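Novice: These are the structures, in structure tokens.
A short reminder: the numbers here are calculations on the coordinates, not readings from a lab. Keep in mind that this is a model prediction, so the values were computed, not measured.
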Structure 1
């Protein structure tokens with residue numbers, strides 16, 4: 001049974017282009033389900049032995065645990081995806097998750113920053129022209145100017161940046177590249193970083209990633225997260241500001257400025273426009289929504 005899970009995780013990573021973090025979440029959720037099957041009402045050792053009753057028992061067990069509804073919904077979604085994959089590959093004949101309902105999760109609007117908060121955040125690293133500050137100014141501007149995902153930004157390569165035309169080529173998910181334009185101010189801070197900041201950080205290393213850490217290696221997701229947290233504090237913003245907050249803010253502000261929903265969908269790389277539509281519901285900057293980010297947000 002572990003072999004089929006490993007095959008599924010490989011499919012998610014290689015064929016679907018899922019990030020390491022997302023794949024790890026699937027691995028954790030499916031591993032938890034597998035342990036339940038091995039110690040439940042009866043020991044099950046083949047996926048073909050798993051029926052709807054076994055899945056329902058697992059969902060009921062989770063309901064009695066201190067899990068948030070969103071966590072249970074995610075775990076159920078992972079199991080459904082896995083069994084759908086097994087049916088598609090012919091490993092099992094019928095999907096036991098058909099008819100299994102996930103707990104209802106109230107949709108929450110994504111958290112965004114006002115234009116004033118964005119301005120303060122982008123200005124925070126500009127107080128110095130040290131290599132690190134030049135890098136941080138460039139990456140913050142690029143995140144907000146393009147709406148890139150965190151993984152996309154840290155994976156960005158030098159040959160994917162077209163300074164002459166103020167755009168970059170973003171590979172995105174599933175290998176579907178998209179062209180992302182950026183403004184003149186982002187162009188300026190990016191040039192300053194590439195000409196003055198990056199060479200100092202690279203220390204002669206032959207690394208093609210655009211954004212480097214102090215060791216001359218590609219910046220990590222965790223490193224980027226810590227950078228934004230630090231500047232959010234410096235700009236006196238909420239501790240809840242994350243790299244994805246800039247992506248949410250980009251989408252919301254684009255729609256507020258009159259950009260068509262379909263165009264924003266293309267820029268964000270959303271496969272389904274319904275994912276993009278949630279940004280049309282976000283309140284005007286500075287208004288209180290009374291909502292918190294408690295469930296997975298658009299990616």
Structure 2
């Protein structure tokens with residue numbers, strides 16, 4: 001199977017793309033910076049392109065069967081700017097139809113469901129909802145993943161030096177999932193998809209609030225002593241009026257802290273396999 005992977009160099013892109021390569025799939029990585037990306041993927045073809053450039057998409061999609069989309073909102077971007085999950089998804093769908101792509105695979109999120117709950121309204125989550133709707137109405141076969149919070153959120157986004165930054169009060173447990181377990185499930189999904197449309201909720205073994213998860217990390221992290229630093233969401237939001245990235249962090253944490261996540265991965269585990277990495281395991285190893 002020949003596939004184009006869009007968004008392969010980030011926190012989630014690398015483990016998934018590498019697992020697909022290990023599974024024997026013909027992966028072409030689509031990236032803006034070819035030289036940088038080639039350092040991560042020495043066994044894969046890397047082709048230069050941008051989701052806002054239809055010509056580069058046409059070139060990348062030639063003779064391919066599947067497009068994997070790992071797209072996101074840049075934390076310092078604004079609603080009216082070009083967005084990968086809006087204009088980018090529109091371009092991908094249009095070009096995929098022209099080039100005879102058989103399946104679109106999209107990494108969405110569970111937290112998008114918090115849009116509209118408890119008066120919460122944020123353009124970035126609405127954008128994710130509309131991306132899902134666009135893919136479903138495209139007429140192309142699709143697989144969509146809706147993951148809970150990834151364990152990698154801690155080392156990539158929350159740990160600064162020896163501090164775990166905790167915005168606001170986390171009251172809703174999340175079923176933390178390791179990227180490695182998710183990557184295995186993605187690879188397995190290629191084997192079971194057939195011609196049917198598929199949607200999978202992606203969750204880990206146990207639920208924790210951010211506070212509970214942070215304490216577990218402190219107890220099991222071996223490289224250095226960590227401590228929790230809390231900051232009120234209101235204060236961060238106020239400062240976010242002058243800093244788009246800070247506003248993004250405050251708003252996404254408000255949603256994560258309050259979204260009433262339920263366990264919904266039973267069918268996913270039956271089809272794609274049960275995760276094996278606990279948060280304690282991850283904390284001991286990363």
Structure 3
């Protein structure tokens with residue numbers, strides 16, 4: 001390795017280390033407690049972020065996700081740019097299996113053929129777990145509520161309400177399978193740890209274009225997801241999720257991003273089906289393409 005290349009890699013490693021070390025609880029910060037003794041993480045949170053989901057490749061440059069200007073017209077906090085949201089593997093790149101990428105590409109090539117090829121998000125079902133926490137280009141709002149023995153997370157997108165019991169009961173039986181899996185939570189110090197299993201094998205690990213290559217990758221029924229919510233100060237939670245999915249990745253993947261408090265953020269109903277012409281428009285275009293193909297064949301001398 002040449003000296004300039006080595007220096008560049010060393011500088012990038014230092015940048016990554018600084019960003020990761022910054023994601024630690026503020027010295028002396030002690031979260032408030034709910035009446036039943038839980039660390040209080042309630043409130044309205046957003047995850048607008050200037051960081052790319054993955055690093056950009058062998059050159060390991062920092063890159064931007066640039067939505068249309070009107071989608072970014074808000075006054076919510078935006079997390080500072082970091083090396084990548086993917087922190088494990090350390091190179092910031094998803095270890096996607098070729099077979100998973102092949103299935104993803106096949107679905108996107110056939111969205112005009114049948115509704116089942118589209119993402120569950122466009123179909124107004126769910127953005128999934130953990131996909132629902134990955135920043136999209138708009139509507140990145142969440143509210144967290146706590147009651148004795150339970151944490152509830154409301155997602156702005158698709159208006160999902162996720163109920164996380166803290167009763168330490170085992171997961172439901174293997175015959176019970178759900179789009180968002182079966183969640184079980186526990187507190188480790190001031191960190192909320194949520195373990196989710198029992199997926200139905202119909203979902204996707206990410207559905208937003210901002211998730212880059214992960215968008216449209218199928219989530220295996222045996223996917224194992226561990227999320228950690230760590231309050232760093234009264235206005236910041238570190239969200240970290242580790243995904244073990246042998247149908248998608250060659251090794252476990254960890255993704256990290258901040259959640260920023262924004263009590264002025266207004267979450268309104270996400271009426272997904274109302275006025276959603278994505279599916280009928282795609283299928284209409286697909287049928288036109290079929291007719292055009294038939295016409296081209298019949299008109300060939």
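Novice: Compute mean projected area of the Cα convex hull in nm² for each of 1, 2, 3 and report the one that scores greatest.
Specialist: 3
Novice: So helix-only ellipticity at 222 nm (-39500 (n - 2.57) for each DSSP H run of 4 or more, over all residues; to 500), computed for just one structure, reads -6000; which one of 1, 2, 3 is that? Don't skip to the end; give the middle numbers.
Specialist: Working: 1: -15500; 2: -11500; 3: -6000.
It traces back to 3.
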